[in-house]
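J.: In structure tokens below, several structures.
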Structure P
Amino acid sequence: MVGSKGDRINTVLSLLDGEKIDFVEFTDDPILLIKNCLKPAQIQHIELLDHRAIVTIEESQKALAIGKWASNVKLASQLTGYQIEII
């Protein structure tokens, strides 16, 4: 996606008018995908129950995982298909 010297990604960024974007490495493993979506927060444990994911994070990492106005956890939920609950 990035391309040589960032050519492809720079084209995409210019079309988005400076909107910030993150890349998430896709995997079929739901636990690893949730961890990738919540980076750079350090995840301690993830428990999957049906379409819910209970994510255990140290207190100091919670704000990083949740994001401003809970935007990070909401986007991670949309990308993974799991309702993510951070404890």
Structure Q
Amino acid sequence: MVFFAQPEKPERATLANPKASHSTLSPDLMGTAAYDDLLDVIHNPDANGMIEDDRASIRIDHEQDRADREVGRRDAVPLVDAR
């Protein structure tokens, strides 16, 4: 995630060898149409949602988490005992 949060470097690496960043995926696993769509997207320099998601988690998500901690705000999601 830290690698993808850097400016420009992850885009250069992904565009240099797009298939390498998704080497575990194949048409057999995800279907030919979905795999072809993936290849179209990872070859498109403007389609960088995955990278932007990692950048957000480093920047704005971190800032919002810190602000919540400073005012004592905690998650209100109930936990389930799975035992």
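Readers should treat all values here as calculations from the given coordinates under stated rules, not as data from a laboratory. Since the structure is predicted, the reported quantities are computational estimates derived from the model, not experimental observations. Cβ atoms are built from the backbone, for glycine too; each structure is taken alone.
J.: Going by percent of Cα pairs over 21 Å apart, which of structures P, Q comes out largest?
T.: When percent of Cα pairs over 21 Å apart is calculated for P, Q, structure Q comes out on top.
J.: Computing FRET efficiency 1/(1 + (r/R0)^6) of positions 16 and 64 (r between Cβ atoms, R0 = 30 Å, to 0.05) gives 0.35 for which of P, Q?
T.: Computed on structure Q.
J.: Starting from the value -15500: which structure in P, Q was helix-only ellipticity at 222 nm (-39500 (n - 2.57) for each DSSP H run of 4 or more, over all residues; to 500) calculated from?
T.: Q
J.: Using the calculated result 23 for relative contact order in percent (Cα under 8 Å, 6 or more apart), pick out the matching structure from P, Q.
T.: P
J.: Match the computed value 12.8 of mean count of other Cβ atoms within 10 Å over residues 32-39 to one of the structures P, Q, and report its label.
T.: Going label by label, the one that fits is Q.
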